[in-house]
Structure formats: structure tokens, C-alpha cells
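Rule-based calculations on the coordinates, nothing more; no lab input. Please read all numbers here as calculations on a predicted model, not as lab measurements. Cβ atoms are built from the backbone, for glycine too; each structure is taken alone.
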Structure 1
Amino acid sequence: MSKQKRRVPAEETARPRTAEEFGDALLAAAYEVARGVRGAAGKSAKRLATGLELPAEAAEGAHRAGQHLIARVCLGGWLPEDLDQAARRRVDEFARSFVLDTSAAYAEQFTDWRDQLDEVGAVRWWTESEPHLTQWAAKHILTSAEALTSVIEALGFLLTLPALTPPGTAAPARHTVDEKKLSRVRALLAKAESSSFPEEAEALSAKAQELMTRHALDRVLVEAGPELPASRRIWLDTPYVDAKSLLVHVVAKANRCRAVYDSRWDFVTVVGDEDDLDAVALLTTSLLVQATRAMIADPAGRDRAFRKSFLVSYATRVGERLDQAAEATIAESPDPDRLLPVLASHDLAVESAFTTLFPAVVSKSVTVRSHEGWHAGRSAADRARLGE
């Protein structure tokens, strides 16, 4: 009696059955996504999804693949905040959610990351009663194929992340902060942001810079030795990111720091003392709010050329004003003869650290195509509140 052979589709014979095989299949599909193959995630997910329910092996495979890749990118210097910022720019809300959950599961071993995880919403919300992927798919009301598509897209995104220079640290170096002065700076900047009078906003921002400079000068004079330069990444939102990065540069310069812009990922890395980095982050955030509000409010600012020129001009003029405020504060110091050599030593340490981290930095100009935007931006910066 002859045996009859049943014909099956080729993809059925290749369908993974174990968690390890599922993990390998998801990673293979993710590599296709990372290479830019259109539709790779959906096509692979459709093949791997065996029905309405996600197999336990698929969920375990997704977990293994995710932990493997998240470990690689974290070792490459990516912190939870960096991962969230990059995911917001490159993938949809479902893939971003899977990245955050994967980060939360991996980073549980690092107690110093708890604050960062909380800030971006990367927390363990799922239970141990069933696989994470099953609970995650139910939470987002996704079919098995949709869930696996998002997983593959998330894994593909992780594969595209390069090693960062400098790598992030789980916990910043400890430094003493004068909370009273910092609170006053924050209050000045908040008042500047809420003011409907540009001149008042500019004056308040200038006063904030003066206070931050005075605090920094007091610190360098009383500390036993110079603090080793640290670094921080400041992420910028589109559009006009190159123009906004110029604003970060001028604020960094006024606060004795150096900055470099990474156009691939829309962030600026700032190198300097921890307290100075705090000042740069605070003032940059406030000035971006003020610049955007003034730009949108200008009746002439309707096209891209005007708005980009506005922001470039605004940054240029604000940089001049911040430098003037910082120089005036130094000149009014009660002990300039002692202060200047200390500041020179500080600048040398920051420059040395920056050159070591970024030995091949090149300068790049930002094109201005609207004279009206340039003059409007400069006028807004002249009216801006730098503090009171």
C-alpha cells in the first residue's frame, strides 16, 4: 500500500517552534527592517503568527531578542532617556512602548537608573502570571500579527543605534547644588516664559544668566580642585533643529562649556562641569520656549525661510547678550586677579576633555535666506528676558 505525501507551503516547514527559534526569526526579520527593506516587519509577522493567540514560545523569543539587543545598545552608551527620545523620532507608539518595556526589564539590575526610567515611563507594569508580550498585546488591543510586527520594528530600531560618544552614565557625578539659587533661577526663567512682554522676558533671562555665572564663580573659588568635566545630551525637536542647536551652542559657551551637534539623531552633546551643565539645560529649555513663542507670534513669520532665519538670528543675538552678562559678572567679581587663572584652568580642562571625546569635530554654517526673519529674530532677542 503506497503512502500519500501531503504538500505544505514552504513557509510552514520553516515556522519556528521553540523560543530560541522564534527569537532567531524575529532578529532575522529585524535585520531586514534595519536595512530598510519595506514591509519586512509585516511580512515576517504574518508568517510567524499562527493564529489569534501568541504562542508562549513566540513571547519568550521576543523577550530574549529584546534583552539581547537592549543590552548591546546600553553598553554602547544609550540611557533610558536617549532610547525614548530616539524612539519618538523613528518608530510608532507601539514599537516605542515595546522599547520602553524592554528597557524597564533590562534596567531593573541598575538601581541608579530608576529616576531616568520613571521620567520616561519605563516601568514594570506587567505581572509574572503570563508572558509580557501576551499582556502587552492585550493592553494595546493588538492581534498576534500586529504585535509581532511592532516587536520586529522595535528590534529593527534597536539595531540601528550606534555606540554613543561619550557613553551615558547611569548616575551623574555627585555635585553640590545651591537649591536656593537654583530655585531663584528657575523662578526667573518661568516668569520669562510666561511673560507676554518680550523686553521683560529678555531681562529676566539675562538676570538668570547673571545668577548662574555668579554661582559658578563662587564655586570655582571655594572648591579644593577643579571638577572633572562631564557631559550631557540635549535632544531637540523638529523642525529647524540645526537652528535650535545653535542656541544650545551659544548658551553652552556663555556657561563655560563646549557643545557638538549630532544631526543624525537631533541632539547636542554638551561638555562641562555638572553645575554648568545644569545651567545650560535650564536656560536652553527656557530660551527655546521664548524663541518659539516670539517666532509664531510674529505676523510676518509664515514660511520656513523666515522661521529658520528668525531662530538663527535669535540664537546669535542671545549668545552676544549672554556673553556680555557673563563677562560683566566676572568683571564685577571682588577678586578678579584670583578668579581669572582659575577660570583659565577650568576652560583648559573642558577643552581637553572635549577634544579627547570629539577629536574630529568640524564647523558647519547655518544658511539664512530671509532678511525679514533675521531682523525679526534679532529684535526678539533684544527684547528677550535673560532674568529679576
Structure 2
Amino acid sequence: MIGYYVHHQGRGHLHRAVCVARHLRVPVVGFSSLPRPAGWRGTWIQLPLDADEGTGGPQDVRAARAGGPQDMRDPTAGGALHWAPRHHAGLRDRMDAITSWIARARPRLFVSDVSVEVALLARLTGTPVVVAAMRGDRFDRAHRLGYDIADALLAPWPAAVPEPDWPRHWRAKTVHTGAFSRYDDRPRVPPGDPAPGPRKVVVLLGAGGTDVDAAALREAEASTTNWTWTFLGGPHGRWADDPWPLLCGADAVITHAGQNAVAECAAARTPAVVVPQDRPHGEQRATAQALAAADLATVRMSWPAPQEWQGLLDRTARRPGSRWAMWAPGDGAQRAARLLEHLSAPPPCTTRRDTPRTAGPPCGSQWTEGAPCGSQ
């Protein structure tokens, strides 16, 4: 049995969890403040929120310290944690839901994607923990604690572009799966014969918030010729539950540098312009720098001026989409699932030296020495 915590910000954590769970051959129970997602095969326990509206993340810590009720003056416990406001009923109830389940189910492993507090809570029950690693500056006290106590760090990016400056003991327990997305098992929509007329660009901004306003998007669109623009998410676009056909049919994609958005562009093998957005710990800037170092995308660290877009799109469309295979090989979710199965497997059975040869096998009639207990 595996427990799997999913953070509620954006949809990248959720999509990633569904991808991994689909390939697991052991039972998995999901925990999140989000409702049960379509395609989740196991039990889903919806948790109460651990914050009131407008709070609940690193970006709100300074505001919480500056004013408000006394209980919210130090939600980080002096910087040791990321979010643990005093006397908050939602926080208390969600932690109780997790620990009560651990006491009943006795899972072999718990995955945190991603919360330092949840990872620490599970580890304090004696449960091994896998933490979904994230790029950027993770050297604050809370992140160091979460990464230090993890039995393994799951890095959904290729080993060829590792995070610089990670300490040796983090690198030693990191498993690089390559990027993966909900589309890895889905056939790519063939582009067909090039039709006369404008080329297509999809602007993929998602649900996690954006630094680009609607006016900047309209200016970019108006500055180009021979390009038709489709906006998905953000302040100027519509929401599409299934953007896959649009991504595959585009000549270029403009996106932020969130792990999930980049993974979906890579799965479609569509050339991309990547513009990182401001996120805690510089996560998207670090991802964009890795993409630039590997020459996998056209990377701009800030939103380009309107007059730059025509040349950027024309150059990007000439990039070979096949290079994305280095970032997203297509089997990342399977690799992640195999890691979780390996870490959650019972320890190998061993035969006591003083056990009579006529004694029955300790793990069942089909037991063989060295096999996991109960695995036969």
C-alpha cells in the first residue's frame, strides 16, 4: 500500500500523480484538497484546506507575518517549515486524516508531491517517504529538511541536465525519470500536409497563475503576420480539458516553464518558446535555464517586446521537435512507478540457519529464498 499526497496549487501535481498511479501494480491512496480526479483508480481522501482564502503558500508568508490574527504571525515556525499556522482547524484535521489512515493502513511508502510538512509527518510515523523534487533554490531550512529526510527524491527531468549545486547526499538518492505527462501513452496527432495560409501558435498558460496580462498577449498577437494565435488558460484564453490536438497541430507553442506545461509540449514534440514566470524559489527560471543549456527550446527570461515575436516564432518553428525526446523519453511515469514499487516492496525473506530443513517456508508455500515476503 502506498499513500500519495497531491498539492492543490495548479494542476501539474495532480496530472503527475494520476500518470504515476496509472502504472502502479500496488494499491495507492491519494490525499489532496482537490476533488478526486477522473482516472484515479484507488481510494481518494479529500483533505480540508490548511489555510483561509488568500493564504496558504510561501508567497503569503510575509503578509501573514505582517498582520492579522496572532495565530497567523508565524506560520513557518521560525522558518523551519513552509506553512503550519497555529490553531488552524483545517491544518489539524488534514494532518489527523493522514496519520489516522497511516495507523490503519500501515502503508509501505508515502509520496509527497509536494509538502515538506506532509513528508515530515509521514516520516515521523516511521513510514518511508519519497519527495517529488523541484528545481530552483531549495536550500531554505524547510526544503533541506524535506529533502534530507526523504528515502528518495523523484526528479521528473533528465539526468543530463541535473540541478546544479545539490549536495552529494541528495544526488545519491535522486532518481531522474525524465519529464512525463498525461499524454505519454497517447498517439501523437499527425500534422498532415501543410496547408496554405497562416501557421498556428498555441499560448499555453495553464491554471497556476500568470505574470502576463491580457494587454501584453493582445499586443504580441497583433505584432505578427502569417500566424494564428490560440490562447489556452491565463487572462486572455479559454480552458481546454484536452489541449492535446491543439498542441500537436501547432507549428509552435508559447508557454511558461512549469514542469507540467513543458512536459506536455515535449510529449507533443512541438517546438516551443518558453518564458518562465515568477514562482517561489525560482523554480521556473531554473527549468528555463536547463532547457536553454540543452538547447531544447527558445528561452526568453522575460516577456518579449511586441516587435520581437515575429522573428521568435519563425525561428522556433524551424526547431526539430524530435529533440524533445531527450527531455521527455515517453516512459517517465513507468520509471516513477517502478521506483515506488521497489521502495514499497516487503524486505526479502531469509531462512534462519537453525530452521530445520523440513520446516515450511516462512512466507507461503511458493516462497523462494531472496524473494519479497508474500510476493509469490
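Observations
- Given 1.00 for FRET efficiency 1/(1 + (r/R0)^6) of positions 286 and 318 (r between Cβ atoms, R0 = 25 Å, to 0.05), calculated: source structure among 1, 2: 1
- Computed 37, 24, 19 for semi-axes √(5λ) of the Cα gyration tensor in Å, for residues 38-237 alone - originating structure among 1, 2: 2
- When helix-only ellipticity at 222 nm (-39500 (n - 2.57) for each DSSP H run of 4 or more, over all residues; to 500) is computed across structures 1, 2, the figure -21000 traces back to 1.
- Which of 1, 2 yields 49, 24, 18 [semi-axes √(5λ) of the Cα gyration tensor in Å, calculated]: 1
- Structure with the greatest value (metric relative contact order in percent (Cα under 8 Å, 6 or more apart), set 1, 2): 1
- Comparison of 1, 2 - label where distance in nm of label points 7 Å out along Cα→Cβ at positions 78 and 158 is highest: 2
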